[in-house]
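Throughout, read-outs are computed from the coordinates displayed, never taken from laboratory work. Since the model is a prediction, treat every value here as computed from it, not as a measurement. Cβ atoms are built from the backbone, for glycine too; each structure is taken alone.
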Structure I
Amino acid sequence: MSAFAHEQYIASLSEDDTDNVAAIRGGYKEYPGVIALENVDFTLKRGEIRALLGKNGAGKSTLIRLLTGSEKPDRGTVMLGGQLLSGSDARLTRRAAELGVRAVYQELSLVDGLSVAENLYLGEWPRSGGIIDTQKMVQQAQHCLAHLGVDIDPLQRVENLSTAQKQLVEIARVMKGHPQVVILDEPTSSLASNEVELVIAAVRSMSEAGIAVVYVSHRMSEIRRLASSATIMRDGKVAGNVQLADASTREIVALMLGHSDHQNNQVTQSQGGEPVLTVRGMSLPPKLHDIHFELRRGEVLGIAGLLGSGRTELLNALAGLAPSGDGVIEIDGQVIRKPTYARMLALGLGYTPENRKDAGIMPLLGVDENTVMTNRHRVSRFGILQWPKVRLFTQEIIERMRIKTASTTTPIGTLSGGNQQKVVIGRWVYAGSRVLLLDEPTRGVDVEAKNQIYQIVRQLASEGKSIIFVSSEIEELPLVCDRILLLQKGTLTRTLTSPVNTETLMAEILASH
């Protein structure tokens, strides 16, 4: 935007625009091959609590990055407190903070070994004579906590706090410096129901103090208790702004999903033979409660639930990576009361973790070593890898999984996210696993790779493998699953059999929360 055009734009702002504590006008942001935001308008009033809704990839995170100055729009403007957010990329985030924008993200960023007060003022400790003024820091921390109605000792070490208390400390940290806008990204996703009340009370305190809150969540019960309005994103655009009192959950879901061809591509007939994996009475408080289900031979079984519903905890328990608590697991009729990871692998289970980059790959090793690590004995002799065998088996997996790589030895960290994920799944095919536990197998991959993974999963099922498919992208479950279990607050509440209507599935999940 030229200087003249910018002056004309500012002059054309309505009086209402200048009264907003935040406004994005004509926001456009493009990444290589992806339009993340397209002609987005978003405004926020003082003391307002606005819900920001949309499925994964809808543009919510990009909108937040524009407000916080983490990204600069390619076109359009961001106004904060009536002032244009501008400046160099290096200073934009600091400038947004100076204008009163704060954000609390899903991932906690506290240092466990420090006290609450030290975390609240991390890197900004008050000093006197060049020395940290501990007394002043503790007093200021106490003021921040009290402002939110939070009763936590500022001298207590963070490692001794509950998850809910840690979340409240994160929120209290953004209260320094008189913020005008606070963005909360899924603040209750990892909390038990009784802990959620503490966060809700804190959000209301912020609103009563005149702070505008952007509340990102899929939990409709919380949203309706806190927010009066919602902005709904879809495919990088604002699909609608609704008054929550006047909009049903099904209407909101329709705006989130829009018109798509998903229903045409969904699984239309349930498959599955005899039970291969049976779970009876599994409880792992506070996350899982009295879980019962069967996984059949040749079946893709979906687990649908929001963040914090217990999906990953369930898979970890099945894989022997976490205590299974009370209950019984059976594989082909064999009872396993206290599963370990080694034993479950020996019984034919394969597990792909939710966080591929941190827990699923060895980025500096080649595709070959990442593939054969699940069964090194098959390609070893006297403990020494036989490289011709490694290349042979890796090439088979590359062809079968349609992995795009220059060679078998290409470092896996240089591949695209979709190709990395296909290697992670392929290693269990190489190992001959009969039961696959796939936790978010399409996270961070492009549309083409997603469709390829769907096809791979269905092909594996047709060959008799049994698959549990966990995804937070609710709309993809009907495309790949024979049955879908609804996991809500650690309890399986319902089973849906294909064909499953996407809007019905999403409406049930959102309404229950």
Structure II
Amino acid sequence: MTRSAQLIAREQFEAALQAIREASKSILSLLGNPVAEAKDPQWFLQQMDNARQHLGSWGLVAKRLHINDAELSQFTLQLRHLQQLVPQYESGAEVSSTALIAALRFVATLERVRLRQPLLHYNTELALSQPPQPRAARVQLRSLELTLKGLIREAWPDEVALVNHLKLLFGANKVRSWLKFAKPGDILSGMQFSELAQLVVDKKEFAKHYAAHFPESGALSFLIEPRKSLLTFLDDVRLIRNHALGQQPLSPVQMTLLDNYATAITAPLQQRHVQGKTLVNPASFNACDDNELEAWFADAEQKHQAMSGDIFEIRDVVDSPRHKPPRTREQREQLVVGVLWGAVGLVAVAIAVGGLHLVNQTQKPAVASPSTAYAAPVEREEPRDSTPRQQLNRMGIPWDENHFRSAIDRDDDRIARLFLQAGMEWKVSWTEQALASKQHKVLDLLLSYRVQMNEPKPCRRMIANLGHALAQGQSFTSIRKTYLKAFCATPAVVKRQASDAAQAQTRAAATRDKSDEKWAAIQKAIYNEIK
């Protein structure tokens, strides 16, 4: 690192540390552990642990900060990584690129926490003599995408061979969706940034085509191997890119972090280009006028909107669909329920048709008896309940979610059944009180209508709330286990829970604290139920 670069890095690092100190006082005060003076990251980590002991568990810390357990794990892991890189810092000391990125990443996390929790008012603006410029950030976002495309094109110069390779990796359906957005003869133009990055950082693809471009030096030694560092950097760039393409102004810390990521990723490539070892020239992508930049961003924003954003994080490997995964238990049960209801419908129609036919065959006109002058009055029949919704109306129960939820909360399976039979959809989040109170009647009823459950992604909230309940001494009942298996036994949720359980166990092993060990046991128990 040259002297001028070291001066810039030192200024950015010290500004980041100042923002962390200010944030630490505000966060610790919110957690019930106020301090008069903030110190280094190692001190902040110790004070966070004191706050956890004061509240009772890390789960309650997450609740106080308005973040979930996975986000709190990332928060503490980033802070621990920073304090390992810089246990103590004296002004004017040399700053490594890895320490600078660790500090900036943590400030970006603090920025997100502040947006989640309105009671936090600390400032994450970086006091820099040369503040980052929005245009430079836009240029870097363009340059990074073009760099990824250049690397892929260098590995796969033939378009047909590339398309066939993508079909093997991602599946024909995914490739067809890319071709809808792509320019003729350029399938990469139809892919999102995360998908381009995924193609580069996949274990096999990286080892075969790209490892030589990214030696373990400088900022790429941020994590245990260059590929892991590159994956982490690119996924952070994805989040910053989403922010920019959503037409939201980037914060100074986002732009500063992006600048360091761009340097870390493109510097080794630029050096190899100068040495004649690659045709990819990142410097050439930075040389663009305003018209080129605006045209690129207009196209990127249009594609971003058409694809509903780049929402999926970059994974360690490509999830190949070549081998269709077996149906999950939930999918099998839904299939059986659908078939059974279809059979019930056919039987009902057959009975109705047969009954009408029998009535028509046996009905004869009544003959009046001449010896009888008295005719019994015809009793008026009560109006027939043709639909469950009409029954609700006659009982004076309005057709709305609030009354349905009230029936669930008071374990009124009769009213709840009428809502369900009339087609009312429901959410797993409505069952929290019933699960805590072990209201089996209405909970079993809802499970029998699980196809009407329309909450898009219930598991993150469901698992977080279950963890907090178990941490507070509630029991892991059979009905809770049944709901967990019914809605969360999917590969993505199982994978995420395995990671959360592993992180909790790592934290428990490091702290040797009983509450951490209890939390790790809870996360493991949840994982064991859905795996």
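Suppose you compute helix-only ellipticity at 222 nm (-39500 (n - 2.57) for each DSSP H run of 4 or more, over all residues; to 500) for every structure in I, II: which one lands on -10000? Show your work: numbers first, answer last.
Values: I: -10000; II: -21000.
It must be structure I, since only it matches.
42, 25, 21 is what came out when semi-axes √(5λ) of the Cα gyration tensor in Å, for residues 170-417 alone was calculated for one structure; which of I, II is it?
I
Where does the value 32 come from, among I, II, when percent of Cα pairs over 45 Å apart is the thing being computed?
II
Going by mean count of other Cβ atoms within 10 Å over residues 162-169, which of structures I, II comes out largest?
Working: I: 20.1; II: 16.8.
When mean count of other Cβ atoms within 10 Å over residues 162-169 is calculated for I, II, structure I comes out on top.
I have 1.0 for distance in nm of label points 7 Å out along Cα→Cβ at positions 450 and 482, calculated from one of the structures I, II. Which structure is it?
Answer for the origin of the read-out: II.
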